[in-house]
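I've put the structures underneath this note.
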Structure 1
């Protein structure tokens, strides 16, 4: 492993592929972090790890949520009849999961010891065992072991609301946009990119799907405009985040707690959920400040409660737009 660093970020992965292609002793890889980037990293690495072998015969993909450790060990030790190299990828391996969801498995201490022994001495030459996970626990022995003897591809992205966090998130989305647009020769106007991010938030999966729709919608045109984004992309009201905020707005405690529990189980960062509530409360306060002036008569005209639609359209709507702009 002298030719390549044992820890590579997603951003640096492309620049490490040449060095990785020349490594013959790599037997264990951990790809961890943001789910969309993890999947992209796996797709990028598999051909490199196979070194020209057919993916059809040399690549096995296992579901870590349902595949027992014994089967993983068996697959890692089984030789391919039709090739000399083999890559076994365990998707969503519960290496750092304390409690699994219904219908899924979690690793016991005994299971982790089996994997530790497998990583240390049980993987045959020309075989590579790849784990993909969400946020890793860097204190765990299995993480330290893979970092020492194998390769860790860190696809983590800051989820906070600090300026540096937002800039990091924007950079990831810009990179996704650049790669997808480059394949088609299209461009996206800066205001269109900003509008798209406003609709999807930091959700690389949703963001990439939206770009796919925009590429199809714009057809032969080589530039995506903000008008295209407004026409094609809409906030998904079925998104669990919206379900959560709607439940809170409706004062539905049971639904809110159920959805919140589901979000946390699915890997949503608590700060991401908190930021959603921050935005919601900020909007409510802004509306309250504006409507207070109406109801007390400071804004002139009839009170909000008794206002007719035409009056709203002619008097209130322009005032709202002007107030929001200032």
Structure 2
């Protein structure tokens, strides 16, 4: 009787040990990774939205389409390419789409409860959307994305919101590979433990001395399993630390770039000379300071888009084109040149 109870006890223990590892992977590890991805995407979406807001003055009442400037659209498409964004939308407080990187969505209305109940009350709303499943707006996602709604606060209420889709397909695949490899190793070891236990229990039924050997083998394998779990946990922790460091470096780089750009724009505007910024390859003017407007007697909107040679008499256009091409004042980042007249 005592031997039978001992056999049953060890059989139950072995099966529980095998079931624990898959349960740990699917019930704890996977949800933890998804939570980390969502939290990270939500923080980045907030920073991206704050960056976009710099390109217009937030009104006190409501956002309208007149706030969607060319500078804002250019910046959105540039960020879209550089930061793994799938889509960006700008909503008014009524739910109307004022801008979207998918043009056919402009003018549509978001009447969903989460937008009215959460976003318009100042809460950020984030959802992980699996590939081939529907987003909150009923669109089937072709990739794994995280969609985040970031409210835009006016003086005392929400005046609009950004919706930002992050493409996490590659990141999620990397985590899945790591978890899958870890699961295979853990389950394989569990299978070894189970086989070893069964073999030991058969011997235990014939000789009580075999029971001690089975317990020793179980302890050895259990120690190995604990060491492997600690090792894999340490690897996941290190990956998380590296991810946080990368995020911090990116934030610092963006902040430094923003400060540098603001200083440069301020210097250009305060300059006593007429300054024209143009594309270094084409010579097309992209920006003009106030002195340039005064010199040409035209607003910046009339000058932007013209060639630098148009700043001089048309009779000498070829001459000035050659002079500009060989003697422009200063090469700037993003393939721009600074022309001082």
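The table below gives the values:
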{"quantity": "Source structure (of 1, 2) for helix-only ellipticity at 222 nm (-39500 (n - 2.57) for each DSSP H run of 4 or more, over all residues; to 500), computed value -16500", "calculated": "1"}
{"quantity": "Mean count of other Cβ atoms within 10 Å over residues 122-129 from the coordinates reads 15.9; which among 1, 2", "calculated": "2"}
{"quantity": "Entry that produces 2.8 once distance in nm of label points 7 Å out along Cα→Cβ at positions 34 and 106 is calculated, selected from 1, 2", "calculated": "1"}
{"quantity": "Which entry (1, 2) yields the derived value 12 for relative contact order in percent (Cα under 8 Å, 6 or more apart)", "calculated": "2"}
{"quantity": "Label whose coordinates, when FRET efficiency 1/(1 + (r/R0)^6) of positions 154 and 234 (r between Cβ atoms, R0 = 35 Å, to 0.05) is calculated, return 0.60 (choices 1, 2)", "calculated": "1"}
{"quantity": "For 193 (volume of the Cα convex hull per residue in Å³, calculated) the corresponding structure among 1, 2", "calculated": "2"}
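Each value in this text was obtained by applying a stated rule to the coordinates, not by laboratory testing. This is a predicted model, so every value here is computed, not measured. Cβ atoms are built from the backbone, for glycine too; each structure is taken alone.
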